[in-house]
Structure 1
Amino acid sequence: MKVGVFVSTIALVIGCGGGSRHADAPKVDLHLKIERLDRDLFCSAKDSSGNFSLKLYAQYGDFYKEYVERVLQAAPIDDPRLPIALVRFTMDPDWSSIQQHADSVLGDMEPQRAEFEEAFERLMTFFPDSTTPRIVVFNSGFNYGVIPTDSVLGIGVEWFVAKDSKVIKYLAADAFPQYMKDRMRPEMLVPSAVKAWLQVHYTHDVRGEDLLTNLVEIGKVLYLLDALLPETNPALKLAFTDAQLKWCEDNEFNCWKEIVSHELLYGKKQEDIDRFLNDGPFTNGFPKESPGHIGEWIGYRMVKSFMDDHPEVTIAQLFKNTDARLILKSYKPR
């Protein structure tokens, strides 16, 4: 099964209206909660009547169907064998151990709930018509880290349990390389999930476009993520280490030179775009001290330069702008 972010339905939800670009704008009290499908499943699967699956379906709706069919690949929602498959999953020593570890590390997830609440309150100040998702935590068996659908932001709890845990150390290195394991810590949960939500709901389809357009599109997401989580370590929002972020800051001009000297900026070759935006231990063609997906940071720097030069432009207006070359005009790599 594919590892990473699973997108059920891509829905473009670009808000209308002006929208402040400052976090001190009037906020809406959302009172978000984190729904614990992981705990509900592991507790209710002990119900010998077998009705627990129907109860969970009633509680979590279509997302539960996605979970059992697409994430766990247990059985179709109406298959009478589904409860048996779910009991087998929850009774498996490996998965039950992972769940217990997640419970001990994350507890009631109140710090994460508060971060989500503040982030989505800020999002509504920028995009008043935005959708605020239900936040549902599940145990995916290390199949999916984040699942943003039309209305649910699903999070695989086991992906964020602490990188030094035995659970993480035992994951196969070929499927879970070390740079991926290093990110499996609680402080990555909120920025990873919010970023995935923004990528699904606040981006245009730029497939087939040039490298510049791809860089600017993801740069907008990171600029907005920065505004939603202003107190979060920037390295976490980029999924970099602190050392990798420092390397980027020290080598910004050289990174830019690599792009322009090879005339890549306006090219549409997918391998060039993948080189700068795909994940990995480092970016191919750059020193091993560099992070993977370095193009995200370059795109962020472009967008930030533009917004710094144009304080009159709101975040909502930024996202409506599809002229990447206009954004580029403000960029002066250091």
Structure 2
Amino acid sequence: MTRAVVRHGTSAAAVPKIDMSTRLGSVGLPSPVLTASGCAASGRELDQFFDITSIGAVVTKSIMLEPRSGRATPRMAETPSGMLNSIGLQGPGIHAFLETDLAWLRERGARVIVSIAGGTTQEYEELAKILRDHGGFDALEVNISCPNVADRGQVFACRADSAAAVIGGVRRSTDPSIPVFAKLSPDVTDIGTIALACVRAGADGLSLINTTLGMVIDVDTMRPALAGVTGGLSGPAIRPIAVRCVWQVRDVLPEVPLIGMGGIRNGADAFEFILAGADAVSVGTVVFHDPSAPARVHAELATLAADRGFSRLRDAVSHAHREPDAVVEDADDDDLTLPEWV
């Protein structure tokens, strides 16, 4: 396994003076960098490597109604430029989460986006009601797209009608002031259609993307490397897919807040998502190698945006969608240089 690299980040003095604030619906954040759900529980482990209150928010691991042990082991496997996981939504259940994890996050002073998951629309609604009555968080991320559950029929985000049913139920069960973000799957034919259905059902924003379904076979045992056979592929290998999904959804929904994620390792990766249309980014798999990565990505993103002339990061959102410069149509053929392979 790859050994973790601990970096203590860039000093505040080294970060350029640029407005890094962003908005996710009604919630304002001082940084567009969030943690990604599932990669660091509720942030307690990461807090020993960087100040979790310095980033935009902690996105918790998806929580379900009841305690869940997850899938059988082995349930993680490294791949070129990424990893597969088949954890299976392991967790303590909503009540233990509220008493321990959420209580600690609020005491710590972190901004919190709670991720929820369920097997039925009713379970999502019940989770939303419990959280509404408890309070103490800033937004909901509704995980309707986990690809490593035992029953693929639970992946509500694969169909517009089932995705909309869950989001509509959660929206009705949640405090109206709390933004609801639908977390979508890339394993669909047209992610724009799913995104539009979620927004029409009441989603305030969208999280793009969850892991994509993958598989590894151990050539020594000649059997699947994961006990659950398939798992969710994350890491740099999926970043071009994630950027494409953000781009496509931004085209369909130009005003809806988007959180981009998938293989972000550094500020340049994050900047790709911003240019494609993301208002914020979630940093996940890289923390297994560098647990200080979210703070480092914030500093690198600020430097990159400032170097390109931005005084506010939000001015860079969707910048790649702008019309290209006019093409000079009367150029001589002699001025064209063809690549060597032509």
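Each reported figure results from applying straightforward, stated rules to the coordinates on display, with no laboratory input. What you see is a predicted model; the values in this text were computed from it and never measured. Cβ atoms are built from the backbone, for glycine too; each structure is taken alone.
Out of 1, 2, which structure matches -14000 when helix-only ellipticity at 222 nm (-39500 (n - 2.57) for each DSSP H run of 4 or more, over all residues; to 500) is calculated? The structure behind it is 1. When P(r) over Cα pairs in 10 Å bins from 0, in percent is computed across structures 1, 2, the figure 5, 25, 32, 24, 11, 3, 0 traces back to 1. Taking distance in nm of label points 7 Å out along Cα→Cβ at positions 86 and 246 from the coordinates of each of 1, 2, which one would give 4.8? Matching structure: 1. Match the computed value 1.5 of distance in nm of label points 7 Å out along Cα→Cβ at positions 134 and 174 to one of the structures 1, 2, and report its label. The value was obtained from structure 2. With respect to FRET efficiency 1/(1 + (r/R0)^6) of positions 110 and 278 (r between Cβ atoms, R0 = 30 Å, to 0.05), the largest value across structures 1, 2 is given by 2.
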